[in-house]
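S.K.: Next up, some structures in structure tokens.
Here, each number is a calculation from the coordinates, and none is a lab measurement. Remember, it's a predicted structure, so these values are computed and weren't measured experimentally. Cβ atoms are built from the backbone, for glycine too; each structure is taken alone.
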Structure P
Amino acid sequence: MSNAQDDANYDAFLARQFLQNGEYAKAAEYYQELFNINPEEYYEDYINILLQLKDFDKAEKVTKLMYKQSENNPVYLLDLGGLYAKQNKEEDAIKQFNKTIKELKADRYSINEVALKFKNKSN
């Protein structure tokens, strides 16, 4: 294993430790670096930490970035809607939820992905 991989693994370990200890600001620093290296793998944890810190602006930027990088996967619109709902921006949230449905591809995988994400958000 290379030094870069060792460093990334150690950073991931530290990030999880800070998260488990409720040290969200420290965890956010590590998750931001990990997210920059591998956005797909660290997106969920990073977003959840940003929400814990109420850093809604950064959470919005990260979610919009993932939406673009994913070639407009509507699951990120669902996240954006949830983000707006947490800020009591009801009109914006409804707009994103409607856009999620509108952009949903008519294939079983896409429908299941969005349905599962929506179910998990409502629990």
Structure Q
Amino acid sequence: MKCFNHHDRDAFGVCKTCGKGLCLDCMRSVDGMIVCKDNQRCSQTAHLVHVSYENIQNAYTKRSRTISIISGWIFAIAGLFMIYYGFGSDSAMMTLIGAIFAILGVSVLNNASKLKTLDSSKKE
């Protein structure tokens, strides 16, 4: 493939917006995407795509964190109740299942805190 602007040069990349082949002199990077160096519309479109992607990713992370926190607390509380009633009724199986639920709940809450850390580190 040859450069769209310089037909005697090989293309080293393709504009993510317009699809033109670009040599090293005709391309630049905008938010990690190769775009036409002199075309402002390509640069703006690439930036808008990047911003939209980040917004979607942040919304997904927030929703995942909320679901993880709620389910983690449900599992942890259910596990503690099972452990309590398992000891009270001398049921080893219920105590074991309760311990598994409690450990699962704590693990899910731990993962939710890691999602929060990842989300906040992106903003810095």
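S.K.: -24000 is what came out when helix-only ellipticity at 222 nm (-39500 (n - 2.57) for each DSSP H run of 4 or more, over all residues; to 500) was calculated for one structure; which of P, Q is it?
M.R.: Q
S.K.: Here distance in nm of label points 7 Å out along Cα→Cβ at positions 59 and 115 has been calculated and equals 2.7, so which of P, Q was it run on?
M.R.: P
S.K.: From which structure (P, Q) was Cα extents along the principal axes in Å calculated, if the value obtained is 84, 24, 20?
M.R.: Q
S.K.: Using mean projected area of the Cα convex hull in nm², for residues 43-98 alone for the comparison, can you identify which of P, Q gives the largest number?
M.R.: Q
S.K.: For distance in nm of label points 7 Å out along Cα→Cβ at positions 91 and 107, the calculated result is 3.6, so let me know which of P, Q that is.
M.R.: P
S.K.: With distance in nm of label points 7 Å out along Cα→Cβ at positions 51 and 67 coming out at 1.6, pick the structure among P, Q it was computed from.
M.R.: Structure of origin is P.
S.K.: Ok, one more. Matching task: 13.1 is the computed value of mean count of other Cβ atoms within 10 Å over residues 19-26. Pick the structure from P, Q.
M.R.: Checking each candidate, the match is P.
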